[in-house]
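Bear in mind that the values in this text are calculations on the coordinates, not laboratory data. Keep in mind it's a predicted model, so treat the numbers as computed, not measured. Cβ atoms are built from the backbone, for glycine too; each structure is taken alone.
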Structure P
Amino acid sequence: MKKIIGLLCLLTFTQMLFAQDFKKVQGILLLKKFDAAKIEYDKVVTKNATLATTSDGVYLKAYIYDGLAKDSLLSKKFPTAFDIMNSSIEEYMKMDTSFKAAKEYGQDPFFSIYFKAFKDGVAGFSGKEWKKSADHFDIAVRYSDLIFSRGWANSKQKFDTTSLMYAGYAHQNAGNKEICAAYYKRLIDAKINSSELIDAYRYLLVYYIDTKDKSGFDTYYKITQGAYPAENWFEYKTDYIDKHYSMEEKIASYNEMITDNSITEFACQMFGDMFMAGKSMDSVSVELSNSYLLKAQDAYKKAFSMNMKNFAAAFNAGISYYNQFSVLDDKVAENIRTLQSLNTNRPAPSKDPKKKLVEDTKFKASVDSVKKLNVALDQPILAKVDAAIEWIEKAYNQLKDQEKFTKPEKNVISRSVDFLATLYGFKRDKSRGKDQKAFDDYDAKYNYYDTLHDKYQ
């Protein structure tokens, strides 16, 4: 028992000596003599190597090497000082989750790692080395999060906004969509909505559109609306609807917005485009295609009613009628070809008068039935032509007095005069030999728009 007591006393005495040695190292550090502190530290751990593996020993080493790395002269003498400090801190954090030593000695090494990572991240960003920049900013965020969460920073912020922002930018440019979105989410969830971050809000909406995450999209769509109410965020909602909704769901959404009076001019035009695209899908029946076309017309007209300067909505409404006219006109042409085929392929008449009478009667019935089809199309065609003229002229009249045009404006007015020339030419030809005044009026309109072709090319 006496031997055991003696041994315990010896151990206690040895620990006291080591504690005293540590105090000596601390005292040297207070004088900012990091090279002398290193020498003293090495002496201590030489006496007892296990001391270097304790959390205090590891942290003290990190603190010393942090000082060596910061000193312009000493850093040349110890070129790996920062790396040693960095690895020591990583080791320390695994050993001491309470950060007791960091509280005792100070947190300088953590700040040093953060500052260097941030600086290197900026350098990589400036050089467009996106992966390198992203890696450094990841470290900056990690250490700044630790610094802020432990209350070591003289700030009321919960995290370093700038590090998060640039980490997001770097990962975005590097093509790391998921990581980028995670950084942007943190900023947005914290309700940081400065003008510098509006693109982060946009990116996150696009991210949820691309990943087909309706819950995420709906959540952040609402947030973006509140953060930047003056911006047109509905474009993103219509994009989600366009990419991920069935045509039936699109129509239901459109009808719902009409019912609750929440639809906007922009929304009407976007829905019009969706419905026009739907009508052209290969898998769509003729009946459904026509119903989508009617929905498109309705949407475009509503857009124009909200803003009568919306030349695009008027033009698109006119084009939808023009397309209907073209379909019907193609049917007329097809019927004419059928008549020609009947005449071309008519068999030689029978020499028997009775058989010939039967043949003639049958042939006339076939011809008359085709002719009736074209007669029945006359009024519907003219109705589509008149509607097309009405709406395309609305678009033309909005633009005709301008001297300069944007690319979309130029496209609309150049196509408008060509379509109008075709439509008035059709009406002129229909009145030929029937109504001279109408013929002359339509011919004058045809010539007016036809002469404008070169002007808007």
Structure Q
Amino acid sequence: MNLYELKDKGYKIVTNWQECNKKSIFLFNSNNKSKFINYKRLAIKKNCEFIICNNKFRKDLNKKLINYFFYKNQKDLQDIAKIFYNINNLKIIFVTGTNGKTSIAYGANKLFNINSIKSCYIGTLGFYINSKKIKKLNNTTPSYFELLNLLQIANDNYVKFVFMEVSSIGYSSGRIGNLMYNYAILTNLESDHLDYHKNIKNYHLAKVNLIKNHKLKNSILFLQDDKLKNKFKSFKSKLFTQGKFLSNHKISVIPKKNNKFQISTNNFLFNINSFNNFMAKNIITILMIYHNITKQFPLNISNSLFPPGRSEIIFNKKNKAIIIDYAHSKDAYENLLKELPSNKNIIIVYGCGGDRDKTKRPQIAKVISKYTNLQIITDDNPRKEDPAMIRKTLIEHSFNPIEVPNRRKAIKFGISYIKKNDGMLIIAGKGHEDTQTYKDKNYIFNDRVISSNYAKNL
């Protein structure tokens, strides 16, 4: 049987051996021979009878045990994709940039959903159709065929718009293949992932090339920061900036008491539960996208557009604010902290992840010290690095640090501190994450759950 016949018989491509069954074709998209031999064995155990793999393995395979199809290059993979996937009805929106991808992609999906426009979200928080989480994802941008599987599910469920986070690493490593966008959103360009890209020039170039090389005819680009226009002088598609949108629609952001913002236009007025102007800016970007796609302003709006763990506020018994945030770059910390009241005693619990760009750690510590009165240095996800050495670097560049290695104890210490003293507590770095990684092991750990429990009882 050829691939066309298998498609007609209801076979589906899977990229994870755990999802293999009698009606699946296991596609192994890697040059790693030892992994292939292991995953092939596991796939066969799950009754998989068909495998697609790199042509370089052809000579070493016993073709009597299983049926093989081979690819030589990326074009072969794209041709295979054309056979199995029909996603032409989808309008795809790429969301990229250093900070704000998750907030905007998740929030836009939610806004479309509550206004009865069927949409989905693919990104850091998982795969959602409307507001329902379908599955957890291992990467912000899944591998190419995993991504196509998700898009096919969306298409089969009559989804109209797909809001998809695209990371610079995801793009540079070929995870989006030849996928094209109808709309793209570039939030900002700062500094991140230099452990992968080596320098900021390569990092910025990856973001710009993603937008320039993957657009469909008549595609539209939205820029959150007007200054980014300079990078797209030769861009032939339509381009909208937040500044232009604001001036055309007379939208104003009004700071209110009790950690609220009020956003008003001629069309509507609503409150946002946020202390953070950066999050208000993200809301305006979402409105810009919605208005340009639908040609109207939303009839309904929700106070819960923000994803979990993004400037999320909880309160202790004495109504003192505890803020959970995913900030893990210098610029993200600055955006988060500079908006806080200058007359408040600001305490922060944070660390830095291991096996990532080491050069950003002193910068992060210095920015945090600039805006906070007390820094409780703890572990984030040390991975295979020595956590004590990560903490040592942060302490050396901090203004008033206290070292509490155990993150649970650090959170408890911070909440106890603001109970006894006036102040606001920030717990940063992990946001929505529900595990903590030491070496090769993941342990159940959720800043939001732990903080809420301590806030109720302390």
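A value of -26500 for helix-only ellipticity at 222 nm (-39500 (n - 2.57) for each DSSP H run of 4 or more, over all residues; to 500), calculated from one of P, Q, originates in structure P. Structures compared: P, Q; top value of Kirkwood radius over Cα pairs in Å, for residues 138-393 alone, i.e. the largest, recorded for P.
Ranked by relative contact order in percent (Cα under 8 Å, 6 or more apart), structures P, Q are led by Q, which has the greatest value.
Source structure of the calculated read-out (log10 I(q)/I(0) by the Debye sum over Cα atoms at q = 0.08, 0.14 Å⁻¹, -0.74, -1.27) within P, Q: P.
19.0 is what came out when mean count of other Cβ atoms within 10 Å over residues 82-89 was calculated for one structure; which of P, Q is it? Only structure P yields this read-out.
Tell me which of P, Q gives 11.9 when you compute distance in nm of label points 7 Å out along Cα→Cβ at positions 50 and 346. Answer by label: P.
Assign the value 1.01, calculated as Rg/Rh (Cα atoms, Kirkwood Rh), for residues 58-225 alone, to the correct structure from P, Q. Mind showing how you got there, number by number?
Working: P: 1.05; Q: 1.01.
This value belongs to structure Q.
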